[in-house]
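For reference, the structures are reproduced in the following blocks.
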Structure I
Amino acid sequence: MYSFELKKADSVADAAALIKETGGKPLAGGQSLVAAMKMRLAQPGTLVELSGIAELQGIRREGDAIVVGAMTRHAEVAASAAVKSAIPALAMLAEGIGDRQVRNMGTLGGSLANNDPAACYPAAVLGLGATVHTNTRKIAADEFFKGMYETALDDGELITAVSFPVPKKAAYVKFVQPASRFALVGVFVAQTASGVRVAVTGAASSVFRARPIEEALAKSFTADAARAVKTAADGLNTDLHGSAEYRAHLVSVLAGRAVAAAG
């Protein structure tokens, strides 16, 4: 690990000012950034710690949405009575992230800002049509994820919270890569006020919506309808864990299981 300076921010405004002043990187749970630094794949001269900012934490119900602060830990989402009541699929997703250490340290905002191709939270955000709140604006889920480790966030822009609309039905099913607990493929299916949404993580360079499955489920919200859609392998990942064709097959299979789980 290269040497770096650590600065602790007391507010969102303070954090933004420190990042602008130093050119540093925000430090949320550190589950991805610190690991990259240990392997010398990242070399930020300054880290701005966000853990002490109260306004970035907490879970609350606002009308027909659940709002989760950016620094809320995965374990807190998994254990939240408000989340379990309104969006049980989101609580189950959080409970399945990594191991206990990762869930106790990792944060919603950190996961989304990193946008790992196999992370679980992006599937929930895109699948539910959530809104990402930052210190400067609001970004719709369909506009947030841009590519591998790439988002719509500008330099120095901080995620402050995410607003998840409460769906009629939703479920998340993932095929776990056992060593990392990341999703080899993960599928989030939701019946929302604006229609059916199906988000896929782990299969490509970034989370994406499976539009053909959405169209099939809009006509018949059944597991058979989801499984009947043949997902194209073009553009999907091939690695030592599975081919693009294997992942394409999993997308349809897991979508069917998610529909069945959503009930």
Structure II
Amino acid sequence: MNRLRWLLHDSWVEAERHLRIIPRNVELLIFASIQPIMFLAIFVYVFGGSIVIPGFDNYDQFLMPGIFAQTLVFGSAFTGIGLADDLQKGLVDRLRSLPMSRSAVIVGRTISDLVRNLFTFVVMIVVALAIGFRFTGGAVDAITATALLVLFSYALSWVQAVIGLSVSSVEAANSAGFIWMFPLTFVSSAFVDPSNMPGWLRPVADANPFTLVTNSARALYNGNPVGNDAWWALAWSVGIIVVFSTMAARRFSRSTAG
């Protein structure tokens, strides 16, 4: 119990350290918010008139949950980039010399990035409502959908942590952290119905955990039956956290040894 309390305390202290930097680097938040708004505008105003989704009279109601999910997933990349930057600058080695939990360095980073992600998500909600999106499923369903999206984003932060601790530079972390997220988000149900994809690609999209998370959020936001997708989405998120947090802790120990 004392070790857990120690870990939680040190993790929050480390998270606060990262969060205090944000007011001095407002540009980071601005540009992190601009990208998803651009995606939203392009799909709504450029492609929206050409895309018809069965069961949805308005493409906005289909699209927005996918944009929300993509925004949070892309935001998880900051974890890998931040850890790679700390390692490159030698900051992690200095932290290891302090009487603190070693795991708190990674946990604190993921927590601070989660808070930053939530800020971007709020911006996206405001823009979506301005465009015409509505939470027709009610407040409880909307909160549940948001919680699933945020949890999945947090899970992928641990994937990014492993990447950030495995590469040799910030530039490599940036490239490696983003390259796999494009097929993850686009080969899914985020923007189109997978039934319109080629036969060989459709099973990949259907099995994609990002599809399960997006489908769950979309059903809850729109007040439709969610079925077992929400439970599968929850299971994927928890499983990713367990596996990749263990990998990150081991990689962190090797990366900073000596």
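Each value in this text was obtained by applying a stated rule to the coordinates, not by laboratory testing. Fair warning: this is a prediction, and the values are worked out from it, not measured in the lab. Cβ atoms are built from the backbone, for glycine too; each structure is taken alone.
Match the computed value 3.3 of distance in nm of label points 7 Å out along Cα→Cβ at positions 86 and 222 to one of the structures I, II, and report its label. Here the read-out was taken from I.
Identify which of structures I, II gives the largest calculated value of mean count of other Cβ atoms within 10 Å over residues 46-53. Sorting by mean count of other Cβ atoms within 10 Å over residues 46-53 in descending order puts I first.
Computing mean count of other Cβ atoms within 10 Å over residues 126-133 for each of I, II, which one ends up highest?
Values: I: 24.2; II: 14.9.
Top value of mean count of other Cβ atoms within 10 Å over residues 126-133, among I, II, belongs to structure I.
Using relative contact order in percent (Cα under 8 Å, 6 or more apart) as the calculated read-out, with 27 as its value, let me know the right label among I, II. Numbers along the way, then the final one.
Numbers: I: 15; II: 27.
Only structure II yields this read-out.
Source structure of the calculated read-out (helix-only ellipticity at 222 nm (-39500 (n - 2.57) for each DSSP H run of 4 or more, over all residues; to 500), -24500) within I, II: II. Structures I, II were shown, and distance in nm of label points 7 Å out along Cα→Cβ at positions 38 and 238 at 3.3 was computed from I.
Given a value of 5, 21, 22, 13, 11, 12, 11, 4, 0 for P(r) over Cα pairs in 5 Å bins from 0, in percent, for residues 158-205 alone, point me to the structure among I, II it was derived from. So the calculation was done on II.
Largest in FRET efficiency 1/(1 + (r/R0)^6) of positions 62 and 94 (r between Cβ atoms, R0 = 35 Å, to 0.05) among the labelled structures I, II is structure I. Which structure, out of I, II, was log10 I(q)/I(0) by the Debye sum over Cα atoms at q = 0.13, 0.19 Å⁻¹, for residues 166-245 alone derived from, given a value of -0.42, -0.85? Checking each candidate, the match is I.
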